[in-house]
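What follows is a group of structures, each given as structure tokens.
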Structure P
Amino acid sequence: MKLFTSYRAPNPRRVRWVLAEKGVADVELVELDIMVGEHRTPEYRAKVGVPHVPALELDDGTTISESIAICRYLESVYPEPNLFGRDAAEQAVIEMWTRRCEFYLANPIMLNVRHSHPALAALEATQLPQVAEYNKLSAEKFMRTLDRRLADHEFIASDRFTIADVVAVVGLDFARLIKYRPPEEFAHLARWLEASRARPAAKAGV
């Protein structure tokens, strides 16, 4: 298998983190420079269908894009450690928190960074400071929700580290490009973030 990735983007890091959590070492990593448009070439578009990273090319040529879809595939092929849920109820709860973390935290942070970091102007038609600010406030609103959740939970969605935690911590880490830190009042979020960053897979996912 080949994983088309970019160390400049957060979504490919989700997949690399999951590979590291599962101890998978036989996937070839193909680095693309998105700043010069290597993900927009006709060859890449023909393979993937969209100019997005990451993309996972299977041995039979089938190509999967979208980070969560790739991670679900990896979960089915490498089921341990379990990151998506062991039964229907747990799978639904983990899915719920994963979608919340993606829609209300990771995506707003991504837009905040892309519309405020000078070097990322190449990725936007026009950088809009008001878009950056609106999305920062949206992300912090959900951080408050997460902080309440983490007051009596070690992890976001289950009694162990799951894909919901991966999505959340990768999203928050992307904001370090603009030297952003969550508000200090979110002490439970800070505890969880420090513990997540200390996981061996965190370094492997970078």
Structure Q
Amino acid sequence: MNTLDRIVTQLDQALRVSLAPAPAADRASPGGKLPEASLEHNEREHAAGLMRINHTGEVCAQALYAGQAVTARLPKVRAEMEEAAREEIDHLRWCAERLDALGSHPSRLNPIWYAGSFAIGAAAGLTGDKWSLGFVEATERQVEAHLDSHLDSLPQADERSRAVVSQMKEDEARHAELAAQSGAASLPKPVQGAMALTAGLMKWVAYRI
């Protein structure tokens, strides 16, 4: 595709991910065949808040990968970014399904999350492929850790949400390992710290809005 084609494609992707219903998943939801739990109101609200965080995280992941794919220098790296983004669509759909089942909604700030994450991803890509891959690895490791914390926090009876989060955690670990094997550079500690602070702010807001 030429530059104009890529711009149009990215705008279409941004609208579909941040505003429209989640695209269809290639894989069925891991919790689809499990019984829907009967939760107390506060448990349902808490589970919904956590799944809203995860949904927003997947919106951000789509944007990060899209931004990095646009600025990646090597075709192989660009293809890896685009493939990872396609796999994350499953997570986006699963989280959207859980929010709907819990009687809740995605973050109302998703267009803002998408725009900011796309800019960060594009900037990371401009630093060079090894640093861009390093950013992917660091991001996926942080996501893996926060998904692990959600498994500790989700109501035990909410088996469907727990199954979704468990599969997401497994996939994110695989994405991080793939980035490492592809030549990811280790990001400086201050950069990783700034990433963690930004992610923490996103999680605090997305849980509530």
Structure R
Amino acid sequence: MIIVFLGPPGSGKGTQAKLLHRKIGGFYFEGGDILREKAKEDSPIGEKIRKIIFEKGKLVPNRIMAEILEDWLKGKDIKKGIIFDGLPRNFNQYQILKNLLAKHGGEITKIIFLKVSPKTVISRLSARRICPKCDFEYNLITRPPKKDEICDFCGRKLIQRPDDTPKVIKERLNTYFKLTQPVIFAAKKEGILEEINGEEEILQIHRVISERLKK
């Protein structure tokens, strides 16, 4: 199976993608992690990504994502299955993904879209805290530290990311839906979209996803 997870920031798509990957195996593509790893490389593409993300604070262009994806797919037996988390971010990337998978003899089985209300997203992300030293992520509501806003592992004071304030979160949500709605509409038309209530408990959502995929 080739599964794509979609959902707004704070929808829990990363958590659900990882849970499913542990269950069914295969390959795992996490867009953010791969971009960060590429940015560390002493290569032309690594330099481009560093300038775009860290110096300009912009999204990586579709042509560079296509290059990264094509390189990532090389030598992989995609019949073992792939879970995509963080890709595609827009309709052009969706087309790129489908074309590259077809080139390697595969196609998207299902797109899992986690539906979460803006109110829930704002609540979840506003409660997120990060350790500035070990980068471990907490949530004051769902996964709080043992001591008030202190990292369990290194004892540092937790911080809130600048983009986790309600005002910025609303802007991020608007951008997300503007870019991603065409992908959702296309997947629905193609009969591969599964809309899942992302406001249930984590394990309940995982059970629903597993049942949908069995069908």
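Each value in this text was obtained by applying a stated rule to the coordinates, not by laboratory testing. Note that this is a predicted model, so its numbers are computed, not measured. Cβ atoms are built from the backbone, for glycine too; each structure is taken alone.
Points to keep in mind about this one:
- Origin of the derived value 3.1 (distance in nm of label points 7 Å out along Cα→Cβ at positions 25 and 177; candidates P, Q, R): P
- When mean count of other Cβ atoms within 10 Å over residues 65-72 is calculated for each of P, Q, R, the greatest value falls to Q.
- Structures P, Q, R, by Kirkwood radius over Cα pairs in Å, for residues 49-112 alone: label with the highest value: P
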